[in-house]
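In the part that follows, the structures are each spelled out as structure tokens.
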Structure P
Amino acid sequence: MTTAAQRPATLEDVARAAGVSRSTASRVIAGTGFASPVARERVAAAVDELGYVPNPAARALVSGGGVRLVVAVAGTGAEVLEDPYVDRVVGAAARVCAPAGVGVALHWLPLGEPAGLRGLATDRSVCGVVLVNTTGDLLDAVPRALHGRVASIGIGSATVPSFDVDNGAGAAAVLRHLYDTGRRRIAMVTGPRWLPCAQRPVQAYGRLMRETGLPVRLVPGDFSAARGRAAAREALRRWPDLDAIYAISDETALGVIAALRDGGVRVPGDVAVAGFDDIPLAGMTAPALTTASHPVGRIAAAAATAVLDRRPAPPATLFPSALVARDSA
């Protein structure tokens with residue numbers, strides 16, 4: 001539905017569509033003052049249907065407070081907000097937003113409850129949203145009111161541009177390095193199955209195994225070091241002859257190395273280990289971790305810039321990842 005040819009929806013359009021007064025619509029969108037539950041539901045539906053986007057500067061003047069960009073992170077639990085990767089995303093977004101006088105807020109989106117985006121869409125202090133750990137369901141739930149001021153780190157859609165690392169190519173480079181250095185019994189610790197972007201490295205692993213005729217040895221993971229420890233022990237029990245483990249993240253890989261050491265397995269003498277991300281600690285461990293680069297700061301900055309500028313962006317922008325060969329593999 002459009003309110004007028006090539007004209008953005010106004011507050012008056014929202015009030016008219018919702019069947020409420022302009023002041024009631026304003027109170028609901030601002031999140032201040034009284035409004036009945038029915039009125040709130042009608043206004044929220046009208047905002048979504050019309051794609052109404054309040055002007056950020058006007059929001060700041062009316063509210064007397066600051067405008068903020070929200071980094072909304074999907075996950076099974078709130079502990080996802082403590083992920084160092086999320087810290088890096090927020091830091092990069094803050095560097096982009098600071099010159100514009102825009103703050104950055106962190107928000108958890110419980111997995112399976114994407115409707116939480118509606119509240120962000122009607123919050124007058126929110127100028128835009130950067131989605132992290134994006135799923136298909138989350139993309140489907142993005143309200144029209146957020147179109148043009150939302151970007152994704154991960155997968156995207158026709159209305160939500162995405163920015164991410166080419167982790168499929170990066171994983172392929174690390175895996176090919178393991179193969180080229182003589183490793184033939186390679187296990188992989190994967191990421192969460194619910195996260196679409198985590199499946200690209202799994203696909204790269206599967207392709208190499210098919211091309212070389214090697215057996216597929218997958219162990220589920222979740223990006224954490226704790227799971228890396230458990231996955232390494234499981235891999236050794238299932239495949240005592242393995243000679244390499246590729247982990248989907250550096251933190252997982254460090255957990256793998258710790259478990260191998262605990263079991264008296266030499267790295268890389270008995271089992272080579274490699275990860276992905278090239279976190280600062282990767283080059284300072286003993287042995288230093290073989291991995292692939294992941295320009296998190298550049299990716300997050302690009303996503304935040306796209307939201308602030310509100311300029312058309314390609315549906316998907318992938319940043320290159322390169323092999324970083326060190327002592328562990």
Structure Q
Amino acid sequence: MRLSELFAPIADDMQSVDAVIRARLDSDVVLIRTIGDYIVGAGGKRMRPAMVLLVAGALGYRGDDHHRLAAVVEFIHTATLLHDDVVDESDMRRGRGTANAVFGNAASVLVGDYLYSRSFEMMVETNSMSAMAVLSAATTIIAEGEVLQLLNVHDPDVSLDRYMQVVRYKTAKLFEAAAQVGAIISGATPRQEQAAAAYGRHLGTAFQLVDDVLDYSGDAEALGKNVGDDLREGKPTLPLIRVLDVGTPAQRDLVREAIRTGSADFQAVAQAIHNTDALAYTREAARAEAAIALQALEALPDSAYRETLVEFCSFAVDRDR
């Protein structure tokens with residue numbers, strides 16, 4: 001199922017979120033507007049803001065703060081991408097040049113800072129200290145995840161636990177926060193709020209693990225980024241960690257050298273991954289996370305919104321982009 005179909009119950013809300021995003025990207029500083037329009041024009045899956053809307057809808061929320069908070073979540077996500085692309089020296093995202101490739105590193109970092117600042121300004125406007133506490137804590141944990149990932153780069157001895165900590169911090173945490181604030185503004189019970197957070201956390205983990213798979217099995221045009229970027233950046237993702245665990249001595253040596261230098265033959269490493277169970281193992285790990293997310297949804301009442309959250313679990317693990 002395509003995301004446009006999944007988003008059907010919140011199509012009008014997503015349009016409202018887009019309107020908020022465009023309005024709050026406005027600035028007297030022309031470069032901020034230019035880069036902001038460039039980023040928004042690139043699109044993206046918008047799964048994180050959708051999660052705010054869907055959880056709020058599932059819990060019967062009435063109001064418009066969910067639009068503002070969904071935009072906040074997208075701003076935080078976009079800021080992390082801007083900073084990530086500078087750190088990783090990436091030149092392609094969502095099928096076109098990254099902001100840093102087009103506008104330069106300095107502009108990308110500073111506009112990322114602007115988005116963080118704007119998001120906190122918008123959080124305050126909701127008058128929900130609980131929502132602000134969740135989102136502000138999430139930004140801290142995401143930053144910690146970025147640093148942890150930096151420490152892991154070019155280290156072939158990264159353990160599964162160390163890698164999964166990066167996934168939980170860097171990617172899953174914003175999914176978790178998005179779902180949790182949707183519950184908070186809806187007046188959810190503590191059980192429902194905790195369930196929403198667990199749903200987001202495990203779905204976000206599954207989403208990242210499938211990204212790991214697609215880095216070695218996807219098509220660059222479909223993915224909108226350069227296939228193999230993680231390897232070239234020396235990032236020890238789960239498929240590589242799996243080869244190091246179950247591969248032949250030659251395969252392990254190849255992968256260790258690839259992680260250490262970031263300059264090994266991508267095709268040879270990809271072949272080693274395909275010759276082991278690394279991709280199936282990683283996708284199965286994603287399915288296990290999605291199953292936990294699915295179980296958490298039992299705390300939410302039946303509705304079209306909850307059904308979409310259920311479908312997200314399948315989309316996250318079965319997608320090819």
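Taken together, the values in this text are just the output of simple stated rules run on the coordinates, not laboratory data. Here the structure is a predicted model, which means the values were calculated and not measured. Cβ atoms are built from the backbone, for glycine too; each structure is taken alone.
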Comparing P, Q on distance in nm of label points 7 Å out along Cα→Cβ at positions 271 and 303, the highest sits with Q
Working back from -23500 (helix-only ellipticity at 222 nm (-39500 (n - 2.57) for each DSSP H run of 4 or more, over all residues; to 500), computed), options P, Q, answer is structure Q
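Say we calculate FRET efficiency 1/(1 + (r/R0)^6) of positions 183 and 311 (r between Cβ atoms, R0 = 41 Å, to 0.05) for every structure; which of P, Q gives the highest result? Please report the intermediate quantities before stating the final value.
Numbers: P: 0.35; Q: 1.00.
Looking at the calculated values, the largest one is Q.
A value of 2.3 was computed for distance in nm of label points 7 Å out along Cα→Cβ at positions 239 and 263; which of P, Q is the source structure? Don't skip to the answer; put the middle values down first.
Numbers: P: 1.2; Q: 2.3.
Source structure: Q.
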Mean projected area of the Cα convex hull in nm²: greatest across P, Q for structure P
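Identify the structure, out of P, Q, from whose coordinates mean count of other Cβ atoms within 10 Å over residues 119-126 was calculated to give 16.9.
Details: P: 20.0; Q: 16.9.
It must be structure Q, since only it matches.
As an exercise: relative contact order in percent (Cα under 8 Å, 6 or more apart), calculated from one structure in P, Q, equals 17. Which structure is it? Each step should come with its number before you reach the end.
Values: P: 17; Q: 20.
Derived from P, not from the others.
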